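Some structures are shown below for you to check.
Where a number appears in this text, it was derived from the coordinates with a stated rule and is not lab data. Quick caveat, the model's predicted, so the values are computed rather than measured.
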Structure I
Amino acid sequence: METVKFSVEAWAPEYGTSMEAVTDSPSEAAVDASIETAPSRWAPVSASPRARLPEKILFTDGVRRVDASVWIEDSQGTVRPAICASYSAGAVRCDRRAEVVAADVRRGLFCFPNHDAIGISTRYAHYPVCSAGGETPEQLALALQLHMGRLEVSVAECAPADLIVVDGPLTGRLNIPGAVGYVKTHHVAYLPPALHAVIGKLAPGQRTPVFMMTASTWSKFSWYLRLPGPPGSHWAGIVRCESNADLEVREVVALADSVTATLPRFASAGHKDPRAPQNLYPIAGLERQLRRRLGDPALLYRGLREAAIGG
C-alpha cells in the first residue's frame, strides 16, 4: 500500500495555518535582495557572536472584538449598517521579568462618515462614533483595525526600551522609533522562488539575509527567521521581521542579528500555546490580558439589546 509523505501544521486547527497560499500569491512590492549579500550567495545566516542583546524589550499587541452588528437610522429615515466594537492595545516590558506597562481599552460605533449618529450608550459601556470609509463589512472592519493600530502606536511610545517588537507588520506604524514588526502568518511570497528556497534551509535561530521591500506608499527592510520548535514543514517556526527603511545597511544588519539572537528564547511551546512557536510568550500573555479587559461580551451585547429596545 502506497503512503503519502506529509507534514502537520504545528498550530491548532482552529487558528488556521501560519502559511496561507504563500506560493500562490506573489507580492506586488518590489524587492531588492542585494541589501546584505548578492542573491547568488544567499544562504542561512547565524547571528554574529558579537550581536547586541537588548536589556529592555517592549512587546506590543492589540486585540479587537465586534460586540454587535447594528442598524442605525438617521434623521432622514435612512437605515445603514454599523458595528459596535471594543478594542485594546498594550505593552509588556521584559527586563529579567515580564510586566504589563500599558493597557488601554476603547470602544466605538463604526459607521458611514456622513451619518448623523451621536453614539450609543448602554448601562455597561459607551460607543462613540468612529467614522468608517464606507458601510460594507470590509470597510467597517478596516476602520476598526485602523483605530486599533493608532492605539498600538500610542502605547508603544509609553516606555523606553532597547528593542520594541510590534506584533504584526509595521505598515502604518513606521514612525515608532526602533520598532521591529513581527509577522507570524504568511499570506504572500515576497522573494523569487530561488531565494524562497533558502527559507526552508534555515535551522532554528538562523535568518535569511536582509532584503528591502518597496511599494507605492512605503519601504521596509525585512528578513525571515526560524524559531526553535518541533520538526515540521519547511515553514515550521518561520516568522518575518520588518524594520524602518530609514536605517543604514550596517544598522539594519546589526538589528537583524540582535533580533535573531534574542527572539528564540521567547518562543512558545506547543503544550502551552496552540500557535507555538511563533506566538511568543510575552505577546500571548499580553493578548490574554487585553482580551479580559475588553469586558464580558454577553454583558455588553445584552446592554446593547436593552438600549435598542429602550430607544
Structure II
Amino acid sequence: MNNYNILVTGGAGFIGSHLCEKLSRENYGTLCLDNFNENYNPEIKRDNISNILKYKNSLLIEADILDTIALKNIFQKYPIKKVIHLAAIAGVRPSLVDPIIYIDTDIKGTVNLLEMSRRYGVEQFIYGSSSSVYGINSKIPFSESDRVDLQVSPYATAKRGSELYCATYSHLYGIKTSILRFFTVYGPRQRPDMAFHKFTRLLFKGEKIPLFGYGKLKRDYTYVTDIVNGIILAMEKEYDFEVFNLGSGKTISLNELLEILSKILVIEPKIELLPEQPGDVPITWADISKAQKMLGYAPRTSIEKGLKEFVRWYREKESLIENEEEI
C-alpha cells in the first residue's frame, strides 16, 4: 500500500482538484475524498479529477464527511498525518435560502474531521475558510488580527464557527492547525454558479448581465494556482495555530472585471445595474503581509492572465458545463 498520508476533503471540487493534482505531481501520497453531491453536475467533478487518477500515489475515495463510520474506516486504514479540509457547501446567496445544510455540512462535517484527527493522531489540520468571515468591515485591507464578530450570511457564520472549532481542538489536543481565509478564488474548474460563468455565458448569448451593487462591489480575486501554492506552503510549515489570508492583495470592481472579460471575448456587454443583494459586502481586500512573511506566499497571476485561462478552459468544457449555468 502506498503511503497515503495526506487527506484532501472536497478533492474533486474546484480548488481541491487543483490541489490534489499538484500534490500528485510532486509525489505526495494523496487521498482525494469527495461525495460527488449534486449541488452541481457530479460529472463536472469527475472530469476535474480525470488527470489525478493516473498517478499511483493518489487514490480517490467516495465518501461523505457526515458519515462517521466511513471516516473511521478511512482513518483506520490509511496512515493520515495531514488533513486539508476543503469540503463545504459553498455560496453566500444560497445560504440565505437554506441555512440548515450549512450547519450540517460545514460545521458538523468539520467537527467530524477534527474528532477523527484527534483519535488517530493527525499531526496537522489545514482548514479552507473564507474572506466572508470578515463581514462588513470598515477597516481595509482585512487583516488576520481584525475582529470578526459579525458575519452577514449563514455561509460566513458557518465558516467562522468551523474556525472556532479548529482553534478549540488545536488548543485541547495539540493538533497543529492553519486556517486559510481564501479571497474570491477563480480560474479553470470554478463552480458553475459563480459570476465568471454567468458573465461568460451571458456575453456569448448576447443577454443582459446583472451587476449587483450597481457594479461597484469590489473583490480581491485570487487565481486558483496561487491559492494552491499557498495551501502547500502552509502544509510544509507547521505552526501550532495560525490564521492566514490568501488573496491577491488587490481589488477590482465588478464593472472593471466585466470590462476585462468583454475585451478578452471581444463582445460588447449588455449591462443591467441592480442594487446590492442580502449577504453582499461592499469590498473584500486581503492584507497578505502575514502569509508573505511566515509562509513565503507570493501570488503572481494577474486578473488579465487569470481570466484568459478561465476563458480557455470554459471554451474547452462548454458542452459539459452549459446545462449547469442557469441563473
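Observations on the model:
- Highest-scoring label, criterion being relative contact order in percent (Cα under 8 Å, 6 or more apart), among I, II: I
- At a computed 38, 21, 20 (semi-axes √(5λ) of the Cα gyration tensor in Å), which of I, II: I
- When helix-only ellipticity at 222 nm (-39500 (n - 2.57) for each DSSP H run of 4 or more, over all residues; to 500) is computed across structures I, II, the figure -12000 traces back to II.
- Computing P(r) over Cα pairs in 10 Å bins from 0, in percent, for residues 171-258 alone across structures I, II gives 16, 51, 29, 4 for structure I.
- Label whose coordinates, when volume of the Cα convex hull per residue in Å³, for residues 211-274 alone is calculated, return 90 (choices I, II): II
- Label whose coordinates, when Cα extents along the principal axes in Å, for residues 107-146 alone is calculated, return 42, 20, 12 (choices I, II): II
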